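Structures for review follow.
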Structure I
Amino acid sequence: MKKYVDCNKVYVDDSRFGLGVYANQYIKKGEIVERGVMVRLVNVDGNENPHLFTWSDDRKIWALGSGCLPFYNHTYHDPNVKKVGDLENDTMVVIALRNIEKGEELLSTYYSAEWRKCFKNLK
């Protein structure tokens, strides 16, 4: 059975950044942390909304992620996960970059942090 959305290894809770994603169990380096689907949106500007994803190489298409995908927080210095989007199939997986302990907050580096207006406070 194919699972389009699988976020059983993580949960959303309070974070120093607002809401954040945490490991519900020990996760090994290279393991898929979460699997989700992306919903393409029209008539929105993702530059204004940090919970949307840049969903095209030309930065003109925006998408909403399922499950916990919108709540992973950003770090420039020590990401423990990486989000990998499949633009053609409108899916995303989150991969562990190192071993992650149960209860640890999961942080990624935002691809669009350098140019999106909604992320200007991250610099």
Structure II
Amino acid sequence: MDRMLRVNELLKRELGTILARRVCGDVDCLVTVTGIETSPDLHNATVYVSVYGSPEQRTMVRNLLKRLRKDIQHDIAQHVRLKYTPVLKFMLDDSQEQADRVMKILDELGMDESNNAAK
């Protein structure tokens, strides 16, 4: 398995635990780490986060992540042994919401899977 793939999965698992503890308690919504892209030198990592909730909750989570970024990095440094602890950049991932919106439109048009399977 590729080294960067292992690092990304390790960070994803640890960040999921940290966000569940630090963010989900403050904001009443579901927050999930959907992906991580770590630079090859381990100095930076982009963390893609999906927030299942209202637009106001998404804004609250984005602001909370921005405010807690250094504390979250500190938690990562305490629990994950890496040469460098990457500087985290959080990005909201809205791909699940887009997929839900497309499925809703298809349902309204009567183009669900059962209709397609019959054809």
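Suppose you compute distance in nm of label points 7 Å out along Cα→Cβ at positions 10 and 34 for every structure in I, II: which one lands on 2.6?
Here the read-out was taken from II.
Quick check on the output: 0 is helix-only ellipticity at 222 nm (-39500 (n - 2.57) for each DSSP H run of 4 or more, over all residues; to 500), derived from one of I, II. Which one produced it?
That value comes from structure I.
Please state which of the structures I, II yields -0.46, -0.83, -1.03, -1.19 when log10 I(q)/I(0) by the Debye sum over Cα atoms at q = 0.11, 0.17, 0.20, 0.22 Å⁻¹ is computed from it.
Matching structure: II.
If Cα Rg over 2.2 N^0.38 Å, for residues 2-65 alone computes to 1.33, which of I, II did it come from?
Attributed to the structure labelled I.
If distance in nm of label points 7 Å out along Cα→Cβ at positions 82 and 98 is calculated from each of I, II, which structure is the one that comes out at 2.6?
Of the options listed, only II reproduces it.
To which of I, II does the computed value 1.8 (distance in nm of label points 7 Å out along Cα→Cβ at positions 26 and 106) belong?
I
Quick check for you: by mean count of other Cβ atoms within 10 Å over residues 50-57, which of I, II is greatest?
Comparing I, II by mean count of other Cβ atoms within 10 Å over residues 50-57, the maximum is at I.
Could you figure out which one of I, II the value 17.9 for mean count of other Cβ atoms within 10 Å over residues 42-49 was computed from?
II
Out of I, II, which structure matches 25 when relative contact order in percent (Cα under 8 Å, 6 or more apart) is calculated?
Structure II accounts for this read-out.
Values quoted throughout were computed directly from the atomic coordinates according to the rules given, and no laboratory measurement underlies them. Since the structure is predicted, the reported quantities are computational estimates derived from the model, not experimental observations. Cβ atoms are built from the backbone, for glycine too; each structure is taken alone.
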